[in-house]
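Okay, got some structures for you below.
Quick note: the coordinates plus some simple rules give every number you see, no bench work behind them. The structure presented is a predicted model; accordingly, all values stated were derived computationally and were not measured. Cβ atoms are built from the backbone, for glycine too; each structure is taken alone.
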Structure P
């Protein structure tokens, strides 16, 4: 599909939904059309119980260069005239970008960022909204908000950065605007790992296989429990763990024990709730 007509490519195969930012001529820079298309894809994921994983990536040589500050912010609006935007892409009164991030965070299945190239500005924030990120070694991250635009980081970056790498490093990334190589990002814990460029697809496939083989309900409850830890007291977290174990042990543990005894991988089924 030509990128002029489709700001993303969306396909579902064997329970994996792949969302590919599809504006390679603009390094997949974000527009209202692109962000709205991501929202529509994530809504399909929410409604389709057969989907168990989302992979988010970019086409061409970049993951995402941030908001498109040169091209028109909206083209045709597609078949959704109610979503046509005439505001500039930086208008804080418009919630399209924030709504996309909320939909990504609230996705009912794990989200895996395949970072194939630079993730800059808002594209950096978009990558941070995914559960697990795997990057090509040549990829890098850069927060250009303060140094080049005179604004604060957005797209959730100020929420995600200090939680992943601490205040000192978050401030360095945000204020200095220097490139953060993928290898250092992995060392800091900002992403899960980086691999040689020619191994990226193989590693994404490997991680996807692990996630797809795990109990959908256990995956969802684990994500919920980890996120809750950021706001819960220790006692509250223990209670939440106990609640989820009471739900999942009778559902999944017998198969896990059988598989352990038979020296095979467990086969978990069931819905994702």
Structure Q
């Protein structure tokens, strides 16, 4: 498939369930893109540090739309855009979360471009507390949002999966147009700056490179990929992904555990 802009989600899409991928095929694809002056973009709810830990060998060969579109960085390390949630608004959102009286499966995390922060009294609390400790190896404890000196790009929480859609709706209704509430699936909820999503981030990156979005081919598995798949000329849903996406978009040739993204691109 000859195109100049390829974007893919990572968890459940480009990465397999062990957070790996076929490096030989990826190298082959990147060489093909280089020959065509194209770009490969990781478009993910993860932060850059998490991406780089998994894709270390390929740093400098792909672009970033991370934190669900809040942070856009080129492969040569130029920050194109950085969208933040103000500290006052972050404090308000945190109080809204607490007032919902819903079971949280780990403490609320305030993610910046370099670290994660969690209230000290929430460390180690919740059935999935270990997940945030793994995702943010240098997770820092705070007593108030005002203790964070960096820009806040994203607020992360997690609820039982069967409650996630209802919680997202309640949060969005309460927060209104001050921020955007989305999901990475499996009960994970991200709150990002208003008008921020993967599609908006990709549009910004495409403009930076003077590329039309008509060049975009995109892959995703979850509802936070919906806007991205809609703006792509060709959008692929993963066979292992959300049924709503599979009803709307063509399926990749295989799931995330069988090189679905890479094989769709290399074999077409």
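Of note:
- Highest-scoring label, criterion being mean count of other Cβ atoms within 10 Å over residues 43-50, among P, Q: Q
- Structure from which 1.00 was derived, FRET efficiency 1/(1 + (r/R0)^6) of positions 163 and 211 (r between Cβ atoms, R0 = 41 Å, to 0.05), options P, Q: P
- Which of P, Q yields -0.27, -0.44, -0.78, -1.30 [log10 I(q)/I(0) by the Debye sum over Cα atoms at q = 0.07, 0.09, 0.12, 0.16 Å⁻¹, calculated]: P
- Origin of the value 21, where relative contact order in percent (Cα under 8 Å, 6 or more apart) was derived from one of P, Q: Q
- helix-only ellipticity at 222 nm (-39500 (n - 2.57) for each DSSP H run of 4 or more, over all residues; to 500) derived as -9000 - corresponding label from P, Q: Q
- For distance in nm of label points 7 Å out along Cα→Cβ at positions 27 and 99, the highest value in the series P, Q is held by structure Q.
- Which of P, Q leads on distance in nm of label points 7 Å out along Cα→Cβ at positions 11 and 195, largest value: Q
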